[in-house]
Structure 1
Amino acid sequence: MPGITDFEDRVAFVTGGARGIGLGVARALLRRGARVVVADIDPGALERARREFPQASDRLHTAELNVADRDQYAAVGDIVGREVGHVSLLFNVAGIIDSVSPSQLSYGMWDYVMGINLAGVYNGIQTFAPAMVASKQRAHIVNVASEAGVVEAGSGFLYHASKAAVLGMSESLRRELAHMDVGVSVLFPGPVATDIVQNTRGVRPDTAVAHSERVTKILDTAHQHLNRMGADPEAVGELVLDAVERDQPYIATRNEIGGQLAERNRALLAAMQYAESFLAEHRASARAR
């Protein structure tokens, strides 16, 4: 299936679009002449984004949005449809990097992390995909997972679970939407120079389970590593649109987890081979009895 190269005057909706990777994607879209709706939970970040693009003020629109709120998402989607136009490019970028120690299991924390990282992605799909399918215009969806959705990397089980689910959902949706002229890509970034850790702490509800000393250390280390070693969000934005242009299923930001991925695949294959041998032996033993 061909990718999308005609960005001029298309309407793109970018969640988490006022900061980090989302802002990098928004910049890349504006450079290509798209009309961009930047959605973000932080009104201050939205105002800064508006001021950043005075030359594209007629093509930049903003919307305050909590992606976990289905009703608010639907209302924003309706406004965008009426006032901006049909969304044919959807970038589900908004996310948090949060978890708790297994010794502090909490339904509240599960719902909170999944509500943003997984349901927030689905809410975007639910809001815009039906019209994409009904339209005759080629469309594309990009969902942001993480390297933590590909291999276990010590980022906390809640975060890993949410990002693995986004990866699986994206892979399946790509196959199911292909014949409807809607492409799907999944971005699984490694370190990117964003303030996601600090932003996560800023929006964390007061009722959330306090981080253990171990999880706090993980997050502090992640924050330092992202700022010191992370990829440039603007370059990542260009990388994302390059993948849309080529209709690529996967978008990575580095080439450093190949060994971990190969080891995981070896372990999975070994489990299947063992099962085949074990069950064959069991069947033979049952027949002998």
Structure 2
Amino acid sequence: MAAIFLDCTDDLEPLWKRVLRPDDPKIAVNLSKVTPDDVPRLIEGFDTLINDHTYFNPALLERCQAKGLKRIVFLGTGASSYIDLPAAQRCGIRVDNIKGYGDIAVAEQTLALLMDAARRIARMDRGIREGKWRTLEGMQLHGKRLGLVGFGGIGKEMARLGRGIGMEVVAWNRTAVKDAPVPMLTLDEVLSTSDVVSLHLALNDATKGMIDAARIQRMKPGVLLVNTARAAVVDEPAMLAALQYGHIRHAALDVFHTEPLPGDHPLTKLDNVTLAAHSGFLTPEATMTMLRISIDMVIAG
């Protein structure tokens, strides 16, 4: 095994150094800016690379395969956003995702967004900065039902946080969950009975557009909707319509169909929306966990 961290950044390097152990095998680290034409030269002599943000299209994968590349460890869960996975498979290049590293961080971001949706703090902050003093009534979360759509690692962390502030937590998952710590209901039951719906689904063919107009209509009038999963799980026009006529009282979103979100997007014109810049996973603790896992995966082969 000979490995290189292809596209380390100045921000990642100190965290990388903090997670290295004295007995780790040597992994080369490239700190220079990477262009597609640079990649085959940089990986020469390495059969494994750790990839943070470099895009690998079919042509580049073929060039790398010719240089002996056998494996890419992608820093995150969304490798398909940066690597043409069918092309990698055709080239015999194995691609590994890193899961679970940000469960706590994303759940905490979800809770922060939920708090803002309930108490409208960001909206009051904007008003005060503009010289407008307006006291807005909020929603008390204690005793309300939090419905989790998806109950993997992040969903389980969110259940722990929700119960910690006195919410009644229920969940739905696409597959059975053994020894679930909260009641598992049908999707319709979660949507129709929850005061807050929080989405924690992976994006795939089965979940794309799952929260469509019909399912939004099944939600309680005045529901709070939080999405820190993937934007494409939700039918955006249906969500916008429900926000505009108040069926959804407030949406708190960390993910969008187009990122960065354009300044003139309809979501930016609505007062009953809280927007975050896809940052739920971004804490030093989560990043160090991810980097350490990547090293362990390289070692394990």
Structure 3
Amino acid sequence: MKTKSNGNKPLAYFFILSFILAWMLMSIGVVQNYGLARIPIPLEPFIILGSWTPNIAAFLVMGLIIKRSEGIKHLILGWAKWKVSPLWYLVALSPVLLSFITLGIYRKLYGVFPTTEVFTNPTILLPLLLMLLLTGATGEQLGWRGFALPWLQTKMSALLSSIILGLIWSFWHIPLWFAGIGHEYLPFWAYTIIGVSFSILVTWVCNNTRGSMLIASLFHLFLNLGVSMIDPKAIPLLAVVFALYALIIIMIFGAQTLSRKNELPINKDNKSWVIDG
């Protein structure tokens, strides 16, 4: 179904809403961290809700700006695209492999494994996976890759779309560096390199799975798990490993589509992923 898209305004509204909603919620942690809140506030519900703001922003834009209510259903059905090659499920696990590679390289260079509590205390693994699943893995991808990515790729190459989205995604997280929840120990420049590299890789995943939000969400889940395995002092090395991975994919699949196919699975009229079936 062809609908009017009002130029790039819906995309701009999406980014603006994503930042406003998320930063409002993240500010609660910042205020509390700097002792400006008189009573302690449990941060976990706000972290979960804040991580869902890209999805919420996409739903709001789809329903109120574009006025395409079926588009919301279409976004959600992206999670149902599970019939893809088993190779892509292995690709979704690859961030954890990159973390192990980083640990091995760091051990060779400095004689120690820069691991975190995830290794020394296995009992936290299941709660950690649950928290990671409820936050970025499921909360963000319908917005960033379900809504924004196909929109960007109707205007520019897959690589440029990925770099823009990766930079925006990285800066969207900035308040967390002031919330006292551990991000302040991560070098932001290295985090941004990982973010842009991840963005390139997840675009590659989406373009070759017809916009599977399931695989994109799993990729994000294991990215967050992989980063949580690494001590902050080794994050710059992890950034280099991620950047090399992304560079290899660009060299193999090409910057234009990050795919063997010249035609992407995107409906250019609706600026959305094609509907299977």
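Worth pointing out:
- Which entry (1, 2, 3) yields the derived value 20.6, 81 for Rg and Dmax of the Cα atoms in Å: 1
- Value 2.8, calculated as distance in nm of label points 7 Å out along Cα→Cβ at positions 86 and 198, assigned to which of 1, 2, 3: 3
- Entry that produces -0.59, -0.78, -1.01 once log10 I(q)/I(0) by the Debye sum over Cα atoms at q = 0.14, 0.20, 0.25 Å⁻¹, for residues 174-229 alone is calculated, selected from 1, 2, 3: 1
- Structure (1, 2, 3) behind the derived value 21 of relative contact order in percent (Cα under 8 Å, 6 or more apart): 1
- Looking at distance in nm of label points 7 Å out along Cα→Cβ at positions 38 and 166 over structures 1, 2, 3, structure 2 comes out largest.
- Entry that produces 69 once percent of Cα pairs over 12 Å apart, for residues 14-53 alone is calculated, selected from 1, 2, 3: 2
Throughout, read-outs are computed from the coordinates displayed, never taken from laboratory work. Since this is a predicted model, take the numbers as computed values, not measurements. Cβ atoms are built from the backbone, for glycine too; each structure is taken alone.
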